Structure I
Amino acid sequence: MNADELLNLAPVVPVVVLEDAAAAVPLARALVAGGLPVIEVTLRTPAALEAVRRIAAEVPDAVVGAGTVVRPEDAERSLDAGARFLVSPGCTEALRAAMTATGLPFLPGIATASEAMALLERGVTAMKFFPAEASGGAGLLKSLGGPLPQIRFCPTGGITPANAPGYLALDNVGCVGGSWLTPADAVRAGDWARIEELARQAAALR
């Protein structure tokens, strides 16, 4: 699987923050059952890498990746944990090189045309657009599609069920990333049925 293929697997990628790795497997099973197999576990908590490890080992139908990859060592640690893709909020040359070295598909974050062009020079054609709403939203992505038609994006940041369809309608958007699928209160309560239903609704957005 390459990064362009990753963008085609599901219309919405749940962006997950987990405080407790014990929730990882039932959470992933609920998302997969709802029709969203691609799961981004953000490296924002001490439990994140263990959560990736458990999902990779116990939920074979999930395509689990690591998000908030901000340092070169994050990329290697995520690979070791079993991540199948990497996502970063922005990108430096050192980070791009480290993500490339893992052999995993990755979505480096960009917010401007210049950042996108710098990655395109390195052969990268699939990117995360972040923070999407704060950086100009669907209007900016539509504008980038003219001069940079070879790039496809996964916009993340401020995406909701209400505005997601507007992004997904764009030719240069493969999928969107959203945190609304795994509300913190539902995760704490173990309300996997609610999360499965949110996933089902999101899977039907396109």
Structure II
Amino acid sequence: MAPCDAASVLDLAPVVPVVVVEDAADAVPLARALVAGGLPAIEVTLRTAAALDAIRAMGDEVPGAVVGAGTVICAANVADAVAAGARFLVGPGWTDALLDAMAGSGVPFLPGVSTTTEVVALLERGVREMKFFPAEAAGGTAYLKSLAGPLPQARFCPTGGVSPSSAPSYLALPNVGCVGGSWMLPADAVAAKDWGRVEALAREAAALA
């Protein structure tokens, strides 16, 4: 994440919900449930036509929500997300062009990495906070533990395959600030608009710290 006036996304909550919004009408009640459960940082992935409207609605109507955009993969995504009110940006990976766009956006950002070379390259560019993705497939806690020795200045938000059972092991690592996941948003609960269940699962996730 680039230096800025905003608090580090890595320090807002132990878990950042990774949200795929299919219906913009679900955005506000979903965000209210997450915030009520203690998870204020919400990553809305830019995978659906409703994503930008969801970011805008959550930011406008849900006090306490810190809404960001995920699956940011190009400069156009950066511009669209910031225009919709995204307060942070998350990419599954990064290129020089994408990093330049993120750095010029004025909001915090987490570029994605899965190799040591990518981490070193970001450190060279002055970026010390990043997303580790896909976490489980890329080596999980063992990989991050190995990075902590030679690269202690790098901090991560592991995302991808992280579960309630594995999250505590990630959060115990000195170079992990938070984890990303979607287990507190089961598809059947969202489909049924069971926001009470979402809030309860969010509260359990928030307690993992």
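Any read-out appearing in this document is the output of simple, stated calculations on the displayed coordinates, not a laboratory observation. Only a predicted model underlies this, so the values are computations on that prediction, with no experimental measurement involved. Cβ atoms are built from the backbone, for glycine too; each structure is taken alone.
Match the computed value 2.6 of distance in nm of label points 7 Å out along Cα→Cβ at positions 77 and 189 to one of the structures I, II, and report its label. So the calculation was done on II. Given 0.7 as the derived value for distance in nm of label points 7 Å out along Cα→Cβ at positions 109 and 125, which of the supplied structures I, II does it correspond to? It was calculated from structure II.
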